[in-house]
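Throughout, read-outs are computed from the coordinates displayed, never taken from laboratory work. Here the structure is a predicted model, which means the values were calculated and not measured. Cβ atoms are built from the backbone, for glycine too; each structure is taken alone.
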Structure P
Amino acid sequence: MTDSRGAVVNSYRPRAGDALVLVDIQNDFLPGGALAVPLGNEVIEPLNRRIAEFARDHLPIFATRDWHPDNHCSFRAQGGPWPPHCIAGSQGAQFAAGLQLAPDVRIISKGTRVDVDAYSGFQDTDLAQQLRNLGCTRLVIGGLATDYCVRATAIDALAGGFEVIVLADAIRAVDVRPGDGHRALQEIRAQGAQVVATQHVLR
């Protein structure tokens, strides 16, 4: 059974070995930003609830961020597909003001090399090693955008041997091609992830 967003309606309870991974909830991806994801701001409230739950249970929280040089290869001026966004140190690269990050959040910067794009939080970072050092085996993922960085992070997590739960109502898609977000969720699910709406988190 699925809900209106295509999420499998089952439940899970945060447990030892879980980590929350917040993907790229940055100003440039919110409405009004340089590369705005439609309704991207809607992920903040459900993710704040998950942050509070993981902090309460002393479970690790990671936040990935694009942290690009100003001449990054993904920018149109360099032949890439995107407008300049999330330039390291800029206001657009900062986490959304409404995101209630826990004090001990672990920040993962990606896309820091001029010549390499990186959608996944695992690409050219030590995220996998940090997770293993903490004994994490299951990742709960939400953020922006479904069809790019959420997709790539979830797929790399699965390839790395982690269980993955994607929070269906705490993600939003760019949908450059209509339906990209839906197709990304289908792909993630086919590769072994659970897609769960946040209201099915047991407390």
Structure Q
Amino acid sequence: MAVQNLSTLLIRAVTPDDWPAFEAFFEGRGGPKHCWCMVWRKSKDEARQLRSKIDADKAAGRPTPGRAFLKSAMRERIMGGVRVGLLAYDGDTPIAWCSVAPRPTYRGLGGPEDFADEPGAVWSIACFFVAAKWRGAGLTRRLIDAAAEHARDRGAKVLEAYPVAADSPSYRFMGRVPVFAEAGFSAVGAAGKRRNVMRKAL
């Protein structure tokens, strides 16, 4: 059963000190350990390295080819102080994740190519993951609000997101349009066949 009262949850930015909790959450049952939230973060060079790692792992018969490389890439970012997102905690236990960071730290997500001379002006929400027993409690909306406050406090002028329609068969990890609309985001375009670009001024 989903927990309905979210008032006691703590949501905070991931720092190097949070790596053990981040690692445990991602590697936990049902966690997003298949991607380590690197889908939209890989540089061209990392994409080439990942392809080589996957091929090598497959040739050696290793399970989950390429996964260790993705984990290492994310760990390097976190330990280097790169802003990657927020974890929500129930006590000391992480129960939800929101990827929110300056847009230049991601590869092309879509959306207007503005603020070129202000790299920290636009932040992006790229994905969510909520532990199974907490789903349906409104935690995604809570994470969106926390992401807006987090980005604003760090100088962002715009928060951008790329959600899909409520009935979309893919990209659901990026959120749904109605939830972002309720949080004050407005549609400004499309990115691909299913993703919508939505923005909120901060």
Structure R
Amino acid sequence: MGVQHTHEKDLFWNYYISLKNDLEIIEKYIEFDQPNYKTYSTQLAKLLLESASEVDVVMKQLCNLLDKGKSYDNIVAYRSTIKKHLGDSFLNERVCIPRHGIELDPWEAWREKGAKNPMWWKSYNNVKHRRDQHFNEANLQNVLNAQAALFLTIIYYRGISQAEGITMDEYHIRNAVMDTMRDLNPEDYFLRLKGF
């Protein structure tokens, strides 16, 4: 056959890279700066729908790693499992876009008392189900947060899946996440975990 695979494909990471590349194209036309956060467009709607949908896919896989045998039908079920098993290590993570001086906190709403779903998630559902009324929610701010959430979820999923069988206390979780960051395309500095 002449073609051999030397490692397992990472479908989640490859899909994220494709979405991130699309966002970098938008970056050429919209400056990633506070005055433009409410800018919305068809391309941003596409990225919001694709990024948040992928968060749903990867989050379900992450939750299944953390607590096998449960049913994960929606973001409320994800929130419960993430808070129980990853707590502060996941919920307090920040994602940066260094070249724009932007820091994102995509899961901030999950830390609040009476935890709610993030605004970008609500906007994703609004655009998905009632685009005629909520198209303006397909904006840069929501897309940046959805992509940050996807990035963070993939990093944790990959780190925990590679460390499966190891005690998952906060120390080991952090090391698994840092190892994953080092393994994944270190030259790509578009999105980074804060402090890495």
Figure out for me which of the structures P, Q, R the number 43, 24, 13 belongs to, where Cα extents along the principal axes in Å, for residues 107-162 alone was derived from the coordinates. Q
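Of the structures P, Q, R, report the one carrying the highest value of FRET efficiency 1/(1 + (r/R0)^6) of positions 59 and 179 (r between Cβ atoms, R0 = 41 Å, to 0.05). Present the calculation step by step, with values, prior to reporting the outcome.
Numbers: P: 0.75; Q: 0.45; R: 1.00.
Answer by largest value of FRET efficiency 1/(1 + (r/R0)^6) of positions 59 and 179 (r between Cβ atoms, R0 = 41 Å, to 0.05): R.
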One of P, Q, R was used to compute helix-only ellipticity at 222 nm (-39500 (n - 2.57) for each DSSP H run of 4 or more, over all residues; to 500), and the result was -6000. Which label is that? P
